[in-house]
Structure formats: C-alpha cells, structure tokens
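The data blocks that follow each hold one structure.
Rule-based calculations on the coordinates, nothing more; no lab input. Note that the coordinates shown come from a computational prediction; the quantities given were computed from them, not determined experimentally. Cβ atoms are built from the backbone, for glycine too; each structure is taken alone.
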Structure P
Amino acid sequence: MSSDARSSRKEHILQSLARMLETGPGERITTAALAREVGVSEAALYRHFPSKAKMFEGLIVFIEETLFTRISRILDDEPSALHRCEKILILLLTFAEKNPGMTRLMTGDALAGETERLRQRISQLFDRLEAQLKQILREAQIRENLKTAISPAVMANLLMASAEGRLMQFVRSEFKKTPTQHWDEQWQFLSRNMLAPFA
C-alpha cells in the first residue's frame, strides 16, 4: 500500500472514530465496533494504529493543529488584546459545536477507562490555551497601556473556565445545548470590565 493510501486509510479511521463519538454519546467505543464502522478487520485497524489510545491521540493532534494554526492567524491579523481573546474563545466554542465527537474527547467524557497519558494530553491542550490568553493579557499592559481588572493569570483562568463549562454542558446535554448559545451576551458581560486604560 502506498504512503498516500496509508495516510488516506488512517484519516478514514479517525473520521469514523469521530463520527462514532458523536453518534453514541456516553458509549464506550471498542476496536471491534470501530472496525465494523470502517469496514475492515480489527487486524487491519492495528496495521495503521498500534492501539486505540493511538487513534484517540490522532484525533487530539488534529484538534491541537486546527486550533493553534487558527490562533496563529488571529494573533497575526488582530492587534487588539480584547478582540484576540474574544476570537480565540469563539474559535474554541465553534470548533466544539461543529465537532461534537471531538468535544467528548476535549471534555474527557470519551476517555473513561483510557490511558492517563491521553487525559494529560487534553489537560495540556487547555493549559496551552489558557497560557495563550494570559500572554495576550500581559502584553496588553505593555502594548496597549491596558490593565486587567484582576491579574492576567486569574482573568485567563476565568475565561477558560467559562468556555470549558460550555463544552461540558454541550456534552452533558447530548449535543442539544450548543456552546455558542448566549455566548455573545456572556462575552459582553465578561469583557465589560476586563481591560481598562492605565490611569
């Protein structure tokens, strides 16, 4: 099998896994069920991924690459700290809304019984997002002569907790309560006193 064909089959397996996470909220996915969904034998699955953990890791890598590639663009295109934070959070929420199965991974819902390494990987993803917001808020003090109502670290944590809570509600409602629902009003509330000019 050519490397292109192998890559295409791997993508197909990951897409099937994401679809199963979406269509069976709360269900634990077995490699036997995934093999049936893909239309191959379990042995064929293991030729592409040595374990189910590696399949989940493939999805996590996709999530990381998608989010941080777009965040780099936001940082390049948007000079305002407030708008940077807003766009990063709406990126996270809309990505989750469009990819319900992957949101189960991001909240840890699909990782019950899986390896600790996968949970750590998700934890690192959110730590990295929070660190990015904290850096933006710290830079605002220098670049835009702005200060945060509370420390940049505490504010970044509050913003991430708000976004993560919406992801949890989305999964808990079996994808009925969308992450972006009421977010505009909530963002207005959060951002109103978030940054102010130095006196």
Structure Q
Amino acid sequence: MIARLRGQVDAIEDGRCIIDVGGVGYLLFCSSRTLGALPQSGLASLLVETQVREDAISLYGFASGAERDWFRLLTTVQGVGARLALALLSALSPDELIAAIASADKSALTRTPGVGPKLAIRICTELRDKAGAMPGGATLVVGFAPKGAMADALSALLNLGYRQAEAQAALARAAEEHGPDAALDVMIRAGLKALAR
C-alpha cells in the first residue's frame, strides 16, 4: 500500500502526473486542483490513495489531506467512482463541497461533467450527515443559515454571479477571520478576497 510519494515531477498531463522516485516513475491520477499546485519540475510530495482491482492497481494523488479524505468519502456513494470523485474535486474545493452538500445545492454538483440531478441528490442525501465533520470546512455547519450582515453579504456575492456553495464557503472563512458579527462591507470584502484565492 502506497500512502505518500516524494520525488521529482517528471510530467504533468491532463488528469495525471508522473512522479519519479529513485528512478521509478509513478503514474498518479489527480484533480486539476492538485495538478495546479505541483511545480512544473522539481521536488513534490503527494498523499496517495491506492486502489487495487482485478485488472489494475491505480494510484490517486492529492496535495492535501482534506482532498484525499473527500475522495475517500465521495467514492462511498453508489455511482461515484474514482474518476468522478476527482472530477468533483476539480470543480469544487473541500469547503465548496461542504457548503453544497449542507445546503443541498444540487446545481453546484451538477456542474461537474458526469453528475446528473439524480446523482447530485444521492450525494447530498448520503453525505449530509458526514459533511460537517469533514476537513476543509469546520467553520461551516450543516444547514448553513446566514443572518443579518452575513445574509446580506451572501446575497451580494450571489448577485455578483458567484455560486451559492463557493459564496457560502468564502463567507465562512470571512466569519472565521473577522467574527460572524462583522460589518456588511467587511464581510463582502473578506468574502471577495477569499474567492480570489
């Protein structure tokens, strides 16, 4: 079982990379988020999930523990295989996944190719109770229901064209930094800053 690889980035391709460890090139399937965090060349360290099937041994690489944990959780849902889990993690960060599942925002999930309305409902239903305990979004609670300035800031971000899941995740980070009772303008600025990261 391979849990982590540290070596030279040999190649970055669409949906995968090759890490050279002591002269052996390991092919890892990764989300676009993880691939974007890798240097074009040089040393890299990735957490690895190893999946063994009758016809193949596949390695999946992750830049963060939160992303790996979400991959493991997503693949417990019937109809979500490893490739689809990576597609979801490419489209949504762990924070955005928590917000989407907590608010049953099916449209955020269906933006991922291969995720239709029925599968989005299944993901929300099966993971609703588990999402709040997942890493990458401890500040978000299942059933995110903003009030006061937080609700106004959420409305402002939605009017600017941001998706509900990403706006909620950004405002949760803003509330963590400035407190949930911060002024409206502070929340909007902090939310936009979090969205720009």
Which of P, Q yields 18.8 [mean count of other Cβ atoms within 10 Å over residues 53-60, calculated]: P
Identity of the structure behind 19.1, 67 (criterion: Rg and Dmax of the Cα atoms in Å, calculated), options P, Q: P
Comparison of P, Q - label where relative contact order in percent (Cα under 8 Å, 6 or more apart) is highest: P
The value 35 for percent of Cα pairs over 20 Å apart, for residues 29-124 alone was derived from one model only; which of P, Q is it? Q
Of the structures labelled P, Q, one was used to calculate helix-only ellipticity at 222 nm (-39500 (n - 2.57) for each DSSP H run of 4 or more, over all residues; to 500), giving -14500. Name it. Q
